[in-house]
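In structure tokens below, several structures.
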Structure I
Amino acid sequence: MALRVAVVGSGPAGSSAAETLVKAGIETYLFERKLDNAKPCGGAIPLCMVDEFDLPLEIIDRQVRKMRMISPSNVEVDINIKNEGEYIGMCRREVLDGFMRDRAAKLGAKLINGTVNKLDFPTGANQPYTIHYADLTGGRAEGVMKTLQVDLVIGADGANSRIAKEIKAGDYNYAIAFQERIRLPDEYMAYYQDRAEMYVGDDVSTDFYAWVFPKYDHVAVGTGTMKVNQADIKKLQAGIRARAAHRLVGGEIIKVEAHPIPEHPRPRRVVGRVALVGDAAGTVTKSSGEGIYFAAKSARMCAEAIVEFSNNGQRIPTEDELKIYLKRWDKAYGMTYKVLDILQRVFYRSDATREAFVEMCADEDVQQMTFDSYLYKTVVPMNPLKQIKITAKTIGSLIRGNALAP
């Protein structure tokens, strides 16, 4: 038999999964309802993603080496990457996603421009899943209804995942990322040549942070918040626009966008022979809100498990075998998620704790540890004396800012 796999969604997660599968000779169908989709997203990727996913430098708009943290009282702290060749990549999602999708298709994934509506479950042990979808290739808005039979399904279709609903994967809390793309005059854009900014404070986000991230010819100015009321989001976006106003003089809004961001993993991420990856599974980190690398990585790990347990497409993997991808994922990244969750709870709960957080970021040891863990996605073991020093500084910052008060 030859294994057939459908991957629903062709963002970094879906395209990574499809690429891994087709390289192993597995028949792969990659569904995407909107081929020009540009997900609202800060678009920051760590250095390790460039290498691991073989991304060409031309799809990276900016190589950021300076991160400016701005506290509620507008204290500014610069965090600079000092090592040669290290940077945070800034991408436009339409460029990154398009590149990864096209590469998967060139390698042999069968790209289908269609909207998946329904999933019929197998009637027996090795019977297929039937996907019902609207084929949009003809250009008609409603599409042509079609079906496809496959042995496995990977849901990489984002926070509003249709596949997650079909398998009753359960809900999760979500935040909203709201963003304006603003084109600046050259003299103001020059400031953001290799710099990004993060703002914290109740005026810009009550539970997260706001950002100004540079792109090719504009900046992305946005906020993330658990408050999903439209009036609240507008107020917070007005807050970041006001705080960054002196940097955005003469700016022209060229696009406004919003999107849900999962706050924790879904209760069920593998059901039968259906696996969720990326935002559909809930792989976004707390504190940093980062999702691109983890989406692509989770999908690749899922696809690698399918390749392994199907013996390169010669047999159909079981639910238990698919769940091994989750065990490996949790083992590799569970601690990272726990640490970032604690950081968010401690430092984002009031303006006093946010002041302490920005003050702490001025410390060079903290900066080094932060960049090492961000750029390379490994919690780097630290000299115990430095660890004690950082802990003492953290407590000191919290005390000075009266941040330890309940």
Structure II
Amino acid sequence: MKAWRNPFLLLSGIGVSYLGNWIYLIALNLSILKLTGSAAAVAGLYVIRPIAILITNTWSGSVIDRINKRRLMVFIDVVRGVLVAVIPFISSLWVIYVLLLLINMAGAFFGPSASVYITKLIPPENRKRFNSIMSMTSSGAFLLGPAVAGVLIMKVGTDLCIIINAISFLVCAFFIYLLPNVDESSQEARDRITWKMLMSDWRIVRDFSKKAKAFISIYILFQTAMLIGFALDSQEVTFIKQHLQLSDGDYGLITSLTGAGTLLGGFVAIFGAKRISLRFYLGVGMLFTSVGYAAFYASSTFLIATLSFMFLGFFMSFANSGYATFFQNNVPVEIMGRFGSVAEMLQAVIQIGFTLLLGALIEGISLQMVCFLFAGIGVIISIVLLISIFMPAKLSSFQETSRMSNS
């Protein structure tokens, strides 16, 4: 049990933050709609994160790999907590947008920093189980957050919900503060970020990508299939409301049951971590996730749509846990921040492109046909991914025993 004390603290902190984020997301949407009465203003919220990533991730990885990760994560959460706490007191939409941009720019540092910290804190043989618990924690927040938000919004309004998220960031910062320092003293040096340094760092990422061809090929296939799914998520509400002709209550029920499926998948992934191979988690998990999307957009009834999304949620837990473990085991920890930041930036560009392409095609072709076509492409890519994963040449990328990931 003592060996799991630090992982438990990390999971507790991030879990509280996940829950606060879901409460905040729903409250913020309603708050902006109430402030402006504009659906376009609410839609603008979903453009801010990709913009923040594009602004920040060209250089954030260079910072992450050179400073103390634990202190950076604590600082980021304190900054986010303070900025979020200011939002309820602002009445200008554009000032809120600027605050949200700053919050998301700070958040762009947190994910890669956490990935590096987890890689150093958790031994390779325990990472799959840890990542499964992390995925289940995220699923639990996804399931519980909207329900808690609904009750709180009815009882105390949206402003307090936003304040709760600010507090959740501070709680997360406190838990991370209690964790040990995993960085070597040499990483305490503060080098000034210059254009020459950035170019050198990008070359390091490029050289690693050229050398680690087996890892990169699997990484690209997985991310392409996952980004197609993210693009399809943008049409989920429209499909449910316009094609299936379901009510807001039905949509809420589908969302809740999807969360339940994801939570169940997380439980199974935790208990199967020692028995089921990483290749199954990544390959089969992604394939069945893509099949779930295809089944959902082929559905014509509430029951089929719900079962499809529960199926999708169940296997997405495996896919997410497998991907996180695969990434941590194959990217050298000393360049993980740089690689993760550059990868997130490219993914943001691709996600925006996929989403815009999907929206443009829907204008001239039926919603169901276009979404099913995209989902079908995702299934084909996932099949290629699965075949690639089980090729003998890729076996070394899926070792789960203790080993150093040095470049």
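Rule-based calculations on the coordinates, nothing more; no lab input. For clarity, every value in this text was computed on a predicted model and none was experimentally measured. Cβ atoms are built from the backbone, for glycine too; each structure is taken alone.
Structure data summary
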{"read-out": "Distance in nm of label points 7 Å out along Cα→Cβ at positions 36 and 356 - structure with the largest value, from I, II", "value": "I"}
{"read-out": "Origin of the value 2.6, where distance in nm of label points 7 Å out along Cα→Cβ at positions 44 and 76 was derived from one of I, II", "value": "II"}
{"read-out": "FRET efficiency 1/(1 + (r/R0)^6) of positions 108 and 156 (r between Cβ atoms, R0 = 30 Å, to 0.05) - highest-scoring structure of I, II", "value": "I"}
{"read-out": "Test item: helix-only ellipticity at 222 nm (-39500 (n - 2.57) for each DSSP H run of 4 or more, over all residues; to 500) calculated as -11500, pick one of I, II", "value": "I"}
{"read-out": "Comparison of I, II - label where FRET efficiency 1/(1 + (r/R0)^6) of positions 164 and 308 (r between Cβ atoms, R0 = 35 Å, to 0.05) is highest", "value": "I"}
{"read-out": "Top of I, II by mean count of other Cβ atoms within 10 Å over residues 52-59, largest first", "value": "II"}
{"read-out": "Top of I, II by distance in nm of label points 7 Å out along Cα→Cβ at positions 220 and 244, largest first", "value": "II"}
{"read-out": "Relative contact order in percent (Cα under 8 Å, 6 or more apart) - highest-scoring structure of I, II", "value": "II"}
{"read-out": "Cα Rg over 2.2 N^0.38 Å - highest-scoring structure of I, II", "value": "I"}
{"read-out": "Which of I, II yields -1.03, -1.23, -1.40 [log10 I(q)/I(0) by the Debye sum over Cα atoms at q = 0.24, 0.27, 0.30 Å⁻¹, for residues 204-259 alone, calculated]", "value": "I"}
